[in-house]
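Colleague: These are the structures in question, set out in turn.
Just so it is clear, none of the values below were taken in a lab; they were calculated from the coordinates. None of these values were measured; they are calculated from a predicted model. Cβ atoms are built from the backbone, for glycine too; each structure is taken alone.
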Structure 1
Amino acid sequence: MTVSAYIFFTVDLGKTQDVINALRAIPNIVNVAVVTGEYDIVTRIIVDDLEELFQVTTEHIHLIEGITETQTAVIEKEVLKE
């Protein structure tokens, strides 16, 4: 069973494009969007399990220069798919 999650990012001023480029290089990330409001970027990630989510976030995402904060929301149930 796969696990999907949204990851919300706060990014240093002037680093948005650098962060986007780094996130696009991570194969598990299937969508990257620049948004308004509390966060600067929102991504959707699909992994095999929670352990892989932990590995990708700690070994890849948290090492990206320019990211100041992340918030992860695991998707428990989808009620409408594209």
Structure 2
Amino acid sequence: MASNTKIKNLKKLLKKRESRNKCRFTRSRVEYIDYKDVQTLQKMVSQQGKIYGRKRTGTQAHFQRKLKTAVKRARFLALLPYMGR
């Protein structure tokens, strides 16, 4: 019985870890990151205006590059600030 509960607990841990590290853009099947979607971009940018890294957000490299260009475009059009408050 003890080994059976350990297996169940291990499965729960693996399931949590999987969902936490999965890319949000892959989960929602996004092909294009829109620079006009300010709410999504604000979640990926700190209070100081810095773009969070891939380890922190769990974003794939492909989407991280697209995110970078979308944030830069949004900053240029004054949808996002260059610096925080």
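Colleague: Which structure, out of 1, 2, was mean count of other Cβ atoms within 10 Å over residues 39-46 derived from, given a value of 19.2?
Modeller: The value was obtained from structure 1.
Colleague: If semi-axes √(5λ) of the Cα gyration tensor in Å comes out at 35, 14, 9 when worked out from the coordinates, which of 1, 2 was used?
Modeller: For semi-axes √(5λ) of the Cα gyration tensor in Å, the value 35, 14, 9 is produced by structure 2.
Colleague: I would also like to ask the following. Matching task: -6500 is the computed value of helix-only ellipticity at 222 nm (-39500 (n - 2.57) for each DSSP H run of 4 or more, over all residues; to 500). Pick the structure from 1, 2.
Modeller: Computing helix-only ellipticity at 222 nm (-39500 (n - 2.57) for each DSSP H run of 4 or more, over all residues; to 500) on every structure in 1, 2 gives -6500 only for 1.
Colleague: Distance in nm of label points 7 Å out along Cα→Cβ at positions 55 and 71 was computed and gave 2.8; which structure, 1, 2, did it come from?
Modeller: 1
Colleague: Assign the value 47, calculated as relative contact order in percent (Cα under 8 Å, 6 or more apart), to the correct structure from 1, 2.
Modeller: Going label by label, the one that fits is 1.
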